[in-house]
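The next part holds the structures, each set out as structure tokens.
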Structure P
Amino acid sequence: MNSAAQFFADIVAGTLDIYVITFTLVTVMVILLFMSFPMVVPLAVAALIGLVHFSATDPQVIIQQMVTGISPNALIAVPMFILAADIMTRGHTAHNLLGLVQSFVGHMRGGLPITTCISCTLFGSVSGSTQATVVSVGKIMRPKLLQAGYKDSFVMALIINASDIAFLIPPSIGLILYGTLANTSVGELFVAGIGPGLLLALMFSVYCYFYSIKHSDDIALVEKTDWAERLRALKKSILPLGFPVLIVGGIYSGIMTPTEAAAFAVLYAVLVECVIYRQLKIKDLMDSALSTGLITAVVFILVGIGQSFSWYISFEQIPQELLAPLSLENASPEFVLFVIALAFFVGCMFVDSLVVLLILTPIFVPIAESVGLDPVLVGVMVTLQMAIGSATPPFGCDIFTAIAIFNRPYMDVIRGTLPFILILFAMTAILIFFPGVALSLRDLAFD
């Protein structure tokens, strides 16, 4: 009892003790989250309490760090990729990509869910956004899958997990932010994400095939498409398919930086949807610009506040003290990569993945470098955990996107997610023990 009283007395007195500070910051953030404040408020209040109450530091540091957090030039790519994704989501890109994939594999056993996996991968390479992929692919494929006899729990779990491949396939906003925070080449991260993204799509497709065999009595096959229809679908999809080729090819060849590729992405999206397809008008572009401005404001405010919070806990060396018992500096690279994956996975289960990225990246990057881990491999691993967290209960953002889009209860949406989460865990293990899955293509491109 006396020790507990002394502990709370230390909190009131602002004693510079790592455990006192940590308990206070975590408690404040949890209380504010349960009071339904947006995540930016708990981060800002916790940083302010730490600076003023415990460290007696000028609170203007928060503003300085916020400006520092949003100053890197690489962040210019974020709003441009968001704008390009919004334009293509409003247009016919998703319809054309889905039509192409279904024309080739839709008639096979498990063809419709495999179509969903491949389409999510392709649209992710166009949009870079998991939520845009849930909306665009999910709205089209869910009715088709239900009509064919697939259970709704399987369908929704498939859509929200396959959409998370967009985290790995360039252009990925998560990879851009990690590259900015870790001072790592965004171009290398883009190329390194391709291998794991494609392998994950293959693993999901294999599961869909065996699921369809197991439930073959309830599932109807789709009529096979003739080659004339396939050629028409291919013709419609040439321009959307050119998007990732031009973006990745431009970065790979050195013609464009990631920021220049983002600007080109907007131009390409406007030309395809407004000039060639003629699906969008000036008003649609204005709506896309407004939506992009709102999303960018939210992202950049989070980035700025996250930088302030990360700076404070690094200033007090809180992460170093808490992680000291693990002796990570002397551990094997595989164990360190496992700890990084576990920390990001657990964090993303409860908090927005962007916030976890902002807080944990500055903590683990120096540790990873000290044991010789390639920062590009760490970036791909971190992004994979962000993908898992986005689809994992209790607070994965794609779960709530699916709830809103499909108008289904929370439990119905998450009921079929376990097999896909296990596949994502298997992908995590593959990256730990076979890093060449991510690094081989990077080494080939940037040797």
Structure Q
Amino acid sequence: MADLSTTFVGIKTPNPFWLASAPPTDKAYNVVRAFEAGWGGVVWKTLGEDPAVVNVSGPRYTTLLSHDRRVMGFNNIELITDRPLDLNLREITQVKRDWPDRAMVVSLMVPCNEASWKRILPMVEDTGADGIELNFGCPHGMSERGMGAAVGQVPEYIQMVTEWCKHYSRMPVIVKLTPNITDIRQPAMAAVRGGADAVSLINTINSIMGVDPYSLTMVPSTGGMGSHGGYCGPAVKPIALNMVAEIARTAETAGIPISGIGGVGTWRDALDFIALGAGTVQVCTAAMVHGFKIVQDMADGLGNYMDEMGFTSVDQIVGRAVPTVTDWKFLNLNHVSKAVIDQDKCIECGRCHVVCEDTSHQAITAKKDGVRHFEVKEEECVGCNLCVSVCPVEGAINLRSLMPGELDLRTGEPVKAEPLNWTAHPNNPMAEVNQRATSEAAPA
């Protein structure tokens, strides 16, 4: 039977599902209820120095909804905790005493000066917390005060503060990274240079959710004015996965443990993050939409999958998909796929034909012998996967890989067995230079 227990940077937890630093982890009442529901750990909502920040007493959240009113994206303008530091510390101490088997990580954000970090770190350590997470990602409110993303966007600051935390604390240090940056590898490398024990990502993305069509004011608004906030939820998951994978496959950061964040709402979401290098996953939006008990479905689903696949521990999955991630230039340009429609499953809705005819390669028929019929024209199909993506029936359309030697009707050429990527492709003006450099670099 699958064992979901996990040890992350020395922190033991009964499962890899943690609540992220956010409104659901703002106080003991919430955290205790989360532990009762089965969460393996929490990252306590970000603590700061007294006097506490002041949050708006008005709309803090808004959503991007699908046509059937499912939450696709979630926007948040709430700041770090607005509760007194001493109260938070006392509650953290008590909860950790009462739940010693659960991960208790404390998120921190104080001004970017050594004295502030030196002052707060011993206070947190005295609570018995298992570790700290440095909030270098908050994109709103706090960044205007020189904290949050304002630190996370400057690698030198990341390294400097991480070094302070490693110097003044014995707790594991997890650096939370902002996605509001061009290359996520740079801040991750800075965290490594600073001695971080792990990184967590992604924090929320800068966003404005929209405008009220009648008042023509930004929404949500406080007294008629609005501010950009942090975007999260299912819609950000692909962005988060890419950034996690970049860190996991880059030589300078490949060894650092990762806590994955961004759109985790099911066990399948968690599996994607874990297979791409995350040792734990953090959840916020799904809990805010469905409540704490959603963790039970996640844990059961992951456990059932592991049993089916023969995995006995989460560690056996961590990073398994990373070797399959590469740069576009290394993809095999001699590979050929073709779409195939399963006529027994096809409901003849015509969506595949419409999108292929209007926006792709005109490779799907609408009629055959004067009768409504959808079939792939292999002589036009480039295997783009658009028809698979829009088909409402799972498995009704799939891609078939042509075997070496099989004729590609579109090009009239047989599929080549030898792989060929862009670095050596004859259409690449740099191909000969690349080949010569490779040859010169090869040992004699």
Structure R
Amino acid sequence: MAKAKAKAPRPKPTRAVTRRLLGFAGLSFAAVAYVGTDYLRYLSPTWHERLQPLLWAALALAAAARAPFYRHWDAELRAALPFLGSIAFMLGAFLFEAISVRFVSAVMGLQWHRSAAPLPDTGQWLLLALNEKLPESVVDLLRAHIITLHHFLMLFMMLGFSVLFDCIKAPGLGIATRYMFTMAIGRLLRTVTFIGTILPSARPWCAAARYQIPGHPHPWAQKYFVPYASDSDAIRRVIDNDVAYADVQAYPGEYSPDWGQMSFLVDILRPTPGEGPSWYHLLKKASGGCNDLMYSGHMLVAVLTAMAWTEAYGGWISVAIWLLVLHSAQREIRERHHYTVDCIVAIYVGILLWRMTRFIWSARDASRARRLAKLEEVQSRLIHAAKDSDIDEVRDLLKEVELAGHEKQAFSQRAILAFAAATIIFTLSCVVLALTLTSDG
């Protein structure tokens, strides 16, 4: 009886594959560890103070240690100019948004903020009804501040840095460019939405606690809104004549500081003597605004972060992030930071915008498509070479196919190293700024 052939031993995974698998598991673990460690501030402040600096240091050291061995710095360098352009675009969008937030908060005056009733919000009614039906432990979980704005920003930072460990497709600056460009478009759409119709705040006390704006409405509001707001006959007359007919009331004159070239903002921002001489100082105090700003900017950040994780990384951790997005949305409604409609609109606008900007960066492997196209081009030559047993020709053709998947390196090694060092320093600084400036949510 012939001796059965011994089974060939299964090949062991290479170091590259092992490192890639560890990178994938490590990114999920790092995301969970970051959110969990930060939540310790409510459960155990002492452990939070000990563990959070250690976690930040470990993540920063891991990224810095991996950076010298990263193989795609040339691709990152090619993506640098679009990345810087997206930063400038996003900062411009934020500036326009800040000016508009101050305008819609100031134009009606503090008296309107105190007297304007919040809109009926059936979403919040539903949450209040559920509080009476659900177990207390579930309600406590829904109320818990598990994740806020700076967590979503940090989660995206971690996703971008994971390109160093081959967890997502290079370049990392490519996905960052898409994120910031999409964010800027979303903030511009949000601004033109809430500036078009001024909606009363879900928190009527907000403006009085935050601003020192005049108590009376701006002359624009006195002429076009105030005289007609509570009189149905006056509204009908305005509709019929299509002309405002009320006179501006005799309120104190508007304060007009000298802001030089920015003096055109005086009429928009409505400063007061007690708020300081700088227009920029007013914008810093605008924060998230006090009107209902359709749609939620916090939820837009959360949805874009979840979409980036879903496309670039996937897996169970992306599902967990989407659950955190929903948890954050119901808490925004529960705490009356936004109406339900703001969170709903932010979710579908964020999803649609992310889908529309796939041309900037996509998780699809473009190099694989180039290799397949090259293989199709040389297919007939490869078949002839194989029939002729021309091993050298086969080897050369396969090398052409492999090289087709690589982009040409057009930069010197010194330029790439300098760019790598600058990128690591710049991005780590962005992480520190994001955590510092958004730590209050």
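No value in this document is a laboratory result; all are computed from the given coordinates. From a predicted model like this one, the values you see are computed outputs, not experimental measurements.
P, Q, R: which one has Rg and Dmax of the Cα atoms in Å, for residues 245-316 alone, as calculated, at 13.0, 39?
Computed on structure Q.
One of P, Q, R was used to calculate helix-only ellipticity at 222 nm (-39500 (n - 2.57) for each DSSP H run of 4 or more, over all residues; to 500), giving -9000; which?
Of the options listed, only Q reproduces it.
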